[in-house]
Structure I
Amino acid sequence: MTLEEFFKSVPKAALAFSGGTDSAFLMWAAKKYGCDVKAYYVSTEFQPEFERRDAVRLAEELEVPMKVVRKDVLDVPEAAENGPRRCYYCKRALFEALWKAAREDGYAVLLDGTNASDDADDRPGMQALTELSVRSPLRECGITKAEVRKRSEQAGLFTWEKPAYACLATRIPTGTRITKEALERVEKAEDALFHMGFTDFRVRLMSGGARLQMTEEQIADAFDRRREIVDALAPLFSDVLLDLKEREPSL
């Protein structure tokens with residue numbers, strides 16, 4: 001099945017829109033193939049502000065209506081406790097909120113941007129999508145992440161080369177309770193590094209300090225600029241450590 005065929009069979013749908021590469025391409029495809037689509041961006045403590053800005057920008061460029069749905073995910077005990085199944089409980093709470101907003105607006109189908117490269121065995125949040133009858137057209141049509149990026153570039157979407165961005169909760173060690181203060185420190189630290197020109201990295205909490213994970217090509221630059229980095233992050237963390245084991249690029 002092609003995306004065109006999918007949207008002929010689903011002419012009206014709500015889209016869970018994160019501002020990332022996959023859901024951005026899916027929104028473009030829905031619009032291209034004549035679907036009456038409305039985007040829903042769920043705003044939580046786990047999402048950084050730049051993701052919301054990207055979502056707003058793309059929705060405006062594609063002239064797709066977008067609604068921001070607010071959800072206090074730290075009010076979900078299983079999510080805040082940050083156990084091994086955090087992603088499942090978080091995803092279920094978020095998509096329940098999205099479903100509620102979509103149904104109030106008259107939509108009976110809810111889509112998300114899961115693609116054919118995503119491994120269900122490694123993503124407990126997919127269980128929640130299945131339980132809540134959320135459809136994933138990219139996955140259903142066999143479209144991989146690489147294909148999404150290729151088609152997004154051809155379509156002129158600025159998200160085509162955007163690095164994959166896991167939510168801020170992933171920066172907190174499993175088993176450590178997630179607090180708003182910890183998430184805010186991580187977001188401020190990552191924002192500072194973005195403004196210094198670094199991309200595709202992670203700032204992970206570790207015993208009150210921060211562990212910086214960089215791709216191989218950025219580690220040397222980070223080491224050379226270590227004083228600048230420490231000065232920028234010192235107000236947020238007592239210790240700043242650079243992980244010399246490079247992280248794989250988020251493609």
Structure II
Amino acid sequence: MALIKKALPVVLALFILVPPVYAQTAEEIINQMEEVMRGESSYAEMTMTVVRQRYEREMSMKAWALGEDYSLILVTDPARDRGTTFLKRENEIWNYVPNIDRTIKMPPSMMSQSWMGSDFTNDDLVRESSTIEDYEHSILREETLDGRETWLLELIPKPESAVVWGKVLIWVDQEHFIMLKEENYNQRDELANTLTFTEIEEMDGRVFPTRIILTPADKPDQRTVMKYNKLEFDINIDPGFFTQQNMRRVR
């Protein structure tokens with residue numbers, strides 16, 4: 001009995017020190033999540049609502065994407081912003097402003113700036129950074145979130161990566177590999193904002209969160225809500241669609 005009592009703390013210490021072994025690696029989970037959330041290509045119609053203490057502002061848009069390298073976003077409403085487009089083509093990001101009929105190349109320094117007056121950044125919308133390539137991934141633990149079993153993953157930027165955030169935490173649903181929550185931390189390891197993914201429905205044959213709410217940590221009384229009204233995956237589209245010329249023509 002004395003030997004058991006002496007050995008017990010050692011056994012317990014081993015359980016504490018040895019991390020759990022998961023059937024899938026963090027990289028595999030991230031890859032499956034990206035496949036579900038992005039697909040090879042996609043088309044979406046969305047409504048964005050910017051909520052402030054004294055007002056709400058709504059904007060409608062269309063978006064096309066091909067992998068991680070190509071995306072095109074077209075603002076369709078309100079009238080004053082209609083025709084504004086944002087293009088990502090490999091490592092270049094462009095903004096077309098119809099009021100002045102000018103196409104502007106966006107420098108990396110603008111990636112952390114607000115997108116169209118919302119709480120989203122330019123990087124959130126066009127994703128200059130890559131969730132897979134620019135971060136080291138690890139599974140922190142398993143958690144239950146809103147009644148769903150999830151993996152809590154930690155993403156730390158690689159030393160050579162030029163990314164906005166110093167750390168990202170994401171909660172991934174274990175059944176459908178959809179993101180349920182994301183926390184973004186600045187370079188001082190302070191929480192910058194939180195995204196929650198709700199109203200999970202089936203869209204184009206996939207289970208998908210159709211409502212995304214972004215709340216800044218330092219301004220909890222304001223938020224930006226992105227609602228997917230239509231979503232199609234694996235559409236017939238090629239890199240030739242994502243050009244500066246098409247930024248002016250797309251409707």
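Nothing in this text is a laboratory measurement; each read-out follows from the coordinates by a stated rule. Bear in mind that the values here come from a model prediction, so they are computed numbers and not experimental data. Cβ atoms are built from the backbone, for glycine too; each structure is taken alone.
Quick notes on this one:
- With FRET efficiency 1/(1 + (r/R0)^6) of positions 106 and 138 (r between Cβ atoms, R0 = 30 Å, to 0.05) derived as 0.80, matching label from I, II: I
- Among I, II, structure where helix-only ellipticity at 222 nm (-39500 (n - 2.57) for each DSSP H run of 4 or more, over all residues; to 500) as derived comes to -13000: I
- Comparing distance in nm of label points 7 Å out along Cα→Cβ at positions 186 and 234 across structures I, II, the highest figure comes from II.
- If mean count of other Cβ atoms within 10 Å over residues 98-105 is computed and equals 11.0, the structure in I, II: II
- Comparing volume of the Cα convex hull per residue in Å³ across structures I, II, the highest figure comes from II.
- Comparing distance in nm of label points 7 Å out along Cα→Cβ at positions 34 and 242 across structures I, II, the highest figure comes from I.
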